[in-house]
Structure P
């Protein structure tokens, strides 16, 4: 089964290009409460999308589903969730939760009108995951490596792939029959840890979804739609072609890939320490 690919954008032209290239979910990111305090010092994306973008992007989509990340539970959550569902969200994502009660509140607010997706990205969520998974109504779970690696004071977000954290969570989600994914990927052969190694790890862990990261196609740098179209067409095709190769690999290939990932991550963390 091919990975569900997500791309974060509130630009109608880019959303349509991404959809046409085979991206499965277009991702509107409304989360802002507390995010600047947590990630403002890092080179991460703070999207500044607006609630009006949900309806705007929904109108241009014909195949891709629309995923909307709302804010962590706060006094305005019910209104926010109602609005994004009414405006066309197919999947609603809850970020930065810590307790079973927050997740229960979220599921109740969605009330079966859209798919629910939890973004597991706090140490408390990991600690409480068994009781959280007792709840009915969780459709999808994504492991957010940015905030989670901050919580665990790691130097590099993919360290969580080799210290057992991601694998332990994936095993728990799999046991409950919940679709899950983690992190993001750049294009093949790009990034500190090239995407092909991460994609193979998705297959080893039974992961079914990932985000195409900002570096996959950074529209702050690439503003020409023709170039954006070329990047998406080539990048998504390469991922899909590589997935076809992975489908016929045996267990030993994925075990060896995991060993290589550990070595590469040790090198990356070591280089960061020297700096």
Structure Q
């Protein structure tokens, strides 16, 4: 449902939605971590409620838009899974229930005409409880003690994520553009290897942050290059760009996963595996 006040002095729109979602299992969800196929897996289900709004407002001669949405999803008949770097391992059975709740906010606009920029903030809490299992959590600062909890963090539980995109170009020449992208988020949960469902996701990776920057130049524009408009070689070429991008400008070592090493005394140590460091990418793009 969408509602827009007719007599309001502000350009605002509100919306509310709700629904049920059934996701039939795919092959990977039928196959557990030992490679056994379970054909009795049911569809994962969720009931969700979402409410949000949009506000369009001017700042000087520029138009901006603020979008906010909050949501709650109850989940059941879940097929639990673990994440190891980019590999997802499912448990192959409907063994959990849980919930996800959060809020997303975005402010976007054009600080300069034709180049949209935005800032986005997301807050999320998603938890799960395994059927018939009492969860145990190690107490902070007391690794040998345990606490009993009713649910634990799901592998995607990320308390906050902040991202900013800013675009600009030279004042006297719009053919030369720059974009700056900054991302920061809290670390994802992880647990000891083979910790089944009792001791699950008791630790977290370090916070994630990254900065990317890029520069691009317009080499050819058919609409403005009158000299070559009648050229048979160039008439099918609409635009041509060249760009240089620097990913992970600050060369931050963000953790992707851990490799666990066990000693002869049965102690385990986590050796972090890091994501890609600084990379430079040169790209040439042609539009026909």
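Where a number appears in this text, it was derived from the coordinates with a stated rule and is not lab data. Just so it is clear, the model here is predicted, and its values are computed rather than measured. Cβ atoms are built from the backbone, for glycine too; each structure is taken alone.
Odds and ends about this structure:
- A value of 10.3 for mean projected area of the Cα convex hull in nm², for residues 9-128 alone, calculated from one of P, Q, originates in structure Q.
- For helix-only ellipticity at 222 nm (-39500 (n - 2.57) for each DSSP H run of 4 or more, over all residues; to 500) computed as -14500, the structure of P, Q it came from: P
- A value of 5.2 for distance in nm of label points 7 Å out along Cα→Cβ at positions 33 and 217, calculated from one of P, Q, originates in structure Q.
- Which of P, Q leads on Cα Rg over 2.2 N^0.38 Å, for residues 153-200 alone, largest value: Q
- Taking relative contact order in percent (Cα under 8 Å, 6 or more apart) as the criterion, the largest value within structures P, Q is that of P.
- If distance in nm of label points 7 Å out along Cα→Cβ at positions 49 and 265 is computed and equals 2.8, the structure in P, Q: P
- Of structures P, Q, the largest value of FRET efficiency 1/(1 + (r/R0)^6) of positions 65 and 137 (r between Cβ atoms, R0 = 35 Å, to 0.05) belongs to P.
- Among P, Q, structure where FRET efficiency 1/(1 + (r/R0)^6) of positions 25 and 121 (r between Cβ atoms, R0 = 25 Å, to 0.05) as derived comes to 0.90: P
- Structure (P, Q) behind the derived value 10.5 of mean count of other Cβ atoms within 10 Å over residues 57-64: Q
- Source structure of the calculated read-out (Cα extents along the principal axes in Å, 75, 58, 43) within P, Q: Q.
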